[in-house]
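Below are structures written as structure tokens.
Each value in this text was obtained by applying a stated rule to the coordinates, not by laboratory testing. Please read these numbers as outputs of a predicted model, since none were measured by experiment. Cβ atoms are built from the backbone, for glycine too; each structure is taken alone.
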Structure 1
Amino acid sequence: MKKYSIIIGLLVVCVALLALVNTKAKPRVIITDYKNAAYKIDGKLVTLVNGSAEEESAPGSASKTVTQFFGNEAVGDFNGDGRQDVAFIMTQTGGGSGTFFYVTAALGTASGYSGTNAILLGDRVAPQTIEFRNGEIIVNYADRAPKDPMAVQPSIGVSKYLKIQGANLVQSRAVVGEGMRCGGNMLGAPICTDGFHCAPAAGVLLPFGDVGGTCVKN
């Protein structure tokens, strides 16, 4: 009887040890490659695997929404925490003919890279460069005038000025409309809204690069 009691006691101890092992916290997943992180596009979380993601455009739909890493990376410490961050461009296609370009960022953390939201650049635009300068992420690309059909090649230079606010990618400068002051050499000078560009103001003789101008239609 004593022998059986010892065996039962050992079994109880073994079961308790197994339960303890199973309840231990699982190790954190360290994301060392920003091409394998999750990003929020139009409010929806998209997880890249080797720079790509694919899912049904709608439940039961034969068409797929495909998200792809495009490139044009810029690196720097975007949020001042001493870790290297990366900004880059990605594309997304669905059932139609459009190819939508987005800029996003991956923030370096103790657990590896953490993706931010993505900001739309446009449909079938022509990406050029991304820079990180004076605390701003500057995305340069070419777009079309609002009246141009999609068959027209992008030829109008556009720059978006962005920054990290908390864990989000946001516009870093005031965006102004037609006839409003824009540009100039002052840090954080206003920029024109989509469909407009900054042009020298009529009658102003001072250098446009110094004093800026006003927003006019593309």
Structure 2
Amino acid sequence: MVHWSEYTSFAIAIFALINPFTKIPFIIVSSKNNQRAVLDIAFASTFTIIAVLFVAHYIGTAFLQVLGTTLPSFQIGGGIVVILTGLNMLFGKINAAEAHEDEHLDASHYVGLAVSPLGIPMLAGPGVITKVIIESHPGTGIENDLHILVTIAIVALACGLVVAGSLLLMRVLGKGFFTVMGRISGLIIAAVGVELIVRGIYSHIQIFPG
């Protein structure tokens, strides 16, 4: 990626894949409507997203080499995963997940909840990890690396702000808004998946021109 518009597209894609809006009902129920707990969850989940995606960026390509697969093949396979994720969201098959039923959660429990299952895999799930690995090209320079990491950090912070404002957003916008947001995000994600598959096929054609 070189032009700023590509970084913008990357940011929009990973924000849509993370899609913090659809996790708000889970956050509210899990926090027992406690704003302090919501802030703890927001802080821990933000750093979880950053850590997971930074790791995916730095070792993702090497991991593919260990598995003996190529980036174009991973693009095609990852594109299928991303499309399925988008279609499930579009048709309402992915929801906020099951809330934790324990009524006696302290701060450490909220942090643990923010790391897993909220941070990974609900926020930093297979779709966004796949997208980050595909956009991580070794040898493209420190500047490109820095731009990708900054983009990931900005998106993670934006998601953290959404999580932190969960109680306010639910009161102001209502559940219907988040249902609509989930459908729109699903459509965007499906389109991203199609693009990944097309790029993977095109790369394979270039590798095997005959």
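Here are a few things to note about the model shown:
- Parent structure of the calculated result 0.90, given that FRET efficiency 1/(1 + (r/R0)^6) of positions 45 and 173 (r between Cβ atoms, R0 = 30 Å, to 0.05) is the read-out and 1, 2 the choices: 2
- Identity of the structure behind 3.7 (criterion: distance in nm of label points 7 Å out along Cα→Cβ at positions 157 and 197, calculated), options 1, 2: 2
- With respect to FRET efficiency 1/(1 + (r/R0)^6) of positions 61 and 181 (r between Cβ atoms, R0 = 25 Å, to 0.05), the largest value across structures 1, 2 is given by 2.
- log10 I(q)/I(0) by the Debye sum over Cα atoms at q = 0.08, 0.09, 0.12, 0.19 Å⁻¹ derived as -0.42, -0.49, -0.75, -1.37 - corresponding label from 1, 2: 1
- Source structure (of 1, 2) for helix-only ellipticity at 222 nm (-39500 (n - 2.57) for each DSSP H run of 4 or more, over all residues; to 500), computed value -26000: 2
- Calculating relative contact order in percent (Cα under 8 Å, 6 or more apart) for structures 1, 2 picks out 2 as the one with the greatest value.
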